[in-house]
Structure P
Amino acid sequence: MAEIVVDAHHHVWDPARGHFPWMAGEAMAPLRRVFAPADLAPLLRDCRVDRSVLVQTQSSLAETRDFLALAAATPFIAGVVGWVDLTDPDIDAVLAALKQGPGGGHLVGIRHQVHDEPDRDWLLRADVRRGLAAVARADLVYDLLLKPREIPAALATVRDLPQLRFVVDHIAKPMIRRAVFAPWAEAMRGFADHRDHVWCKLSGMVTEADWHGWTARDLRPYVDEALAIFGVARCVFGSDWPVCILAASYAETKAVMEECLSGIDTPARARIFGANAIDLYRLAATPGWSR
C-alpha cells in the first residue's frame, strides 16, 4: 500500500471574518483574500498529498469552532490545530466543549502566536503553564510558534511538561534571508534532549528566505540542522499554504523540501512526509481517516 502523505501545516481564511494584524502592509497584499479548502484541494491532488492539518490563524474561539465544522465537511482535513485562551481558568471545560461539539473529533492541537507576545518569556507565566497542563490532560499537541527570541522559554517549557506533546512550527523561523545560522542552531540544539515528546515542522522556510531569489541551497543547512537535532522520526512536512505563496507555489514548496531531503533514505523521507505527522497528531484516531 502506498504511503500516506500529510501536509501537517496549512491555513484557510476570510479576511472579512476576524482580525488579522499580521496581514498588514503592502507585502502581504496577496494574502488578503479568501483562501478556502476548494482552493487547496487541486494543489493537494497535483502534488499527491492525501491529508492535511488545518492550523489556526487568529486568537479566536469562533475560528476554532468554524475550523472543526469545516474539517468535518472536508475529507482531506484530518485534524485541526485550534486556539484557546490558555489563561482561561475554565480551559478544561472549554477544551471539553470543543471536543464534544461539531467536528470536535478533529481537534488535535492548540496554538497561540507566542512570537507576537511582547514578553519573550510568555510561556513561563504561571497562568499559561496551567493552560498547557490542560492541553496535556486533553491529550492534544501544543504547536510552538516561535522565533529565536522565544526558544529559551520554549526549552524550559518542554523540560517542565514532559507529559505534553509539542511541535516547533517553521523550525522557529531562523533568519534565512540574512544567512544567520549559528545563534539559531545553538539555541535549537537544546531540543535534542526532549525528542521523546517534541517534534519539528519543516515548514515556513521559503518565506523566511529571500522571497524572490531563494534556492534549495539557502534552506538546506537549516533542514540538515533540524534533522540532526530532532532526528528523522521527529520531523514533519508542512506547506504553510497560503502564506508560502509570497515566495513559492504549493508545488515549489513541496519540491524544495523533497530536494532538501534527497540525501536521506526513502523510508525516512516517507516518515517526514506522512507517518510522523500521523504519530504526532494521532491522526489515525481522527474520524474520517482512512489509510
Structure Q
Amino acid sequence: MQNQIAEFLNYLRVEKGLAGNTVEAYGRDLRKFCRFLEKSRLDFQGAGPAGIRKFLLHLDGQDLGSRTLARQIVSLRGFYRYLRQDGVVASDPTENLESPRIWKVLPKYLTLEEVEKLLAQPASDTPIGVRDRAILEMLYATGLRVSELISLRVADTNLEAGAVRTLGKGNKQRIVPMGKAAIAALELYKGARDRLLGPRQSGFLFVTRRGARLTRQNVWLRLAAYGRQAGIPKRIAPHLLRHSFATHMLARGADLRSLQMMLGHSDISTTQVYTHIATARLKEIYRRHPRA
C-alpha cells in the first residue's frame, strides 16, 4: 500500500505539477487512511464504499473540522481515480461520496496598531534582526504565502521597480508590487545578508546565520516570538499577515480583481471572503452610533 501511495504522490508531483505543500497534504491524508486499513485488516482493493464510510466515521469521531474532512475526501477521490486508471481497483468506492458542507470562517487579521507593534520588534543592530524586519515588511506589503517568501531568489526582487516576482500555487508566476517601507527594509538587508553569508554563496533571498535557505518553520517560530514580544494576544503566523494585507487593502479602496491578482487566487470567490471582513468591521463601527 505504501508503494502505491508513493507512486501516486510522484504522479501528482511530476505529471500533474502540483505544489510540494499540496503533495505533502495528500501524503498525510493517505498515510492516515493506510494505517486505518491496516488496523481493520483491509487493503485498497477490499475497502469498498463500506470501508471508506467507516474511515470517515472514524475521522468524524476525532472532532475534525469540515474543511479537514473535505480535504480527506478529495485525497481519497484522487487516489482511487488514479488506482482505477492504473487497473489496481475495478471500481471507485469514492464515486458517490458527498463532501461535508464547509462553513466560511472569516480570516483573522491584525489591526494597524498591532501591525506597527509587530514590525517594531526585530532588533535593528543585528543581521538577524535586519533580516526579520525585511521578512515582516515583505509579508505585510505583498501578502505572499510563507512558501512563496522562502522560495524567493535575489533575482526575483526589483527594488527600482518596487516589485517582486513569485511562483505561487500551480506554478503560476505573478508580479506583486511592494511599497517604500518594504523596499527600504530590503535595501538595509543587503548588507546584513552579506554578513550572514560570509564567504558562502546562495541564490535565495532570505538565509539563516549559517547561510542556508530559511524554512517555513524558521519563519513561523520567529513571527510567533515577535508576537509574544509585542504583547499581541493573537497567535502570529505568516498567514495572519497575508490576511491583514488583504483586509487593509480592501478597507482602503482596492478592487477585488486587483487583490485577487496580488494574492494569487485562482478563483475570485476565495478573495471575496475579505469583503465579509470589511462588512463585519463596518457593522461593528456602526454599533457605536447612539441610535444604532
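The numbers here are math on the coordinates, done by the rules we state, and not lab data. Here the structure is a predicted model, which means the values were calculated and not measured. Cβ atoms are built from the backbone, for glycine too; each structure is taken alone.
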Comparison of P, Q by mean count of other Cβ atoms within 10 Å over residues 135-142 - largest value held by = Q
Identity of the structure behind 20 (criterion: relative contact order in percent (Cα under 8 Å, 6 or more apart), calculated), options P, Q = P
query = In terms of distance in nm of label points 7 Å out along Cα→Cβ at positions 111 and 199, which of structures P, Q is highest?
reply = Q
query = Taking helix-only ellipticity at 222 nm (-39500 (n - 2.57) for each DSSP H run of 4 or more, over all residues; to 500) from the coordinates of each of P, Q, which one would give -10000?
reply = P
query = If FRET efficiency 1/(1 + (r/R0)^6) of positions 79 and 207 (r between Cβ atoms, R0 = 41 Å, to 0.05) comes out at 0.95 when worked out from the coordinates, which of P, Q was used?
reply = P
ask   = Here mean count of other Cβ atoms within 10 Å over residues 23-30 has been calculated and equals 10.6, so which of P, Q was it run on?
value = P
remark   = Comparing P, Q on mean projected area of the Cα convex hull in nm², the highest sits with Q
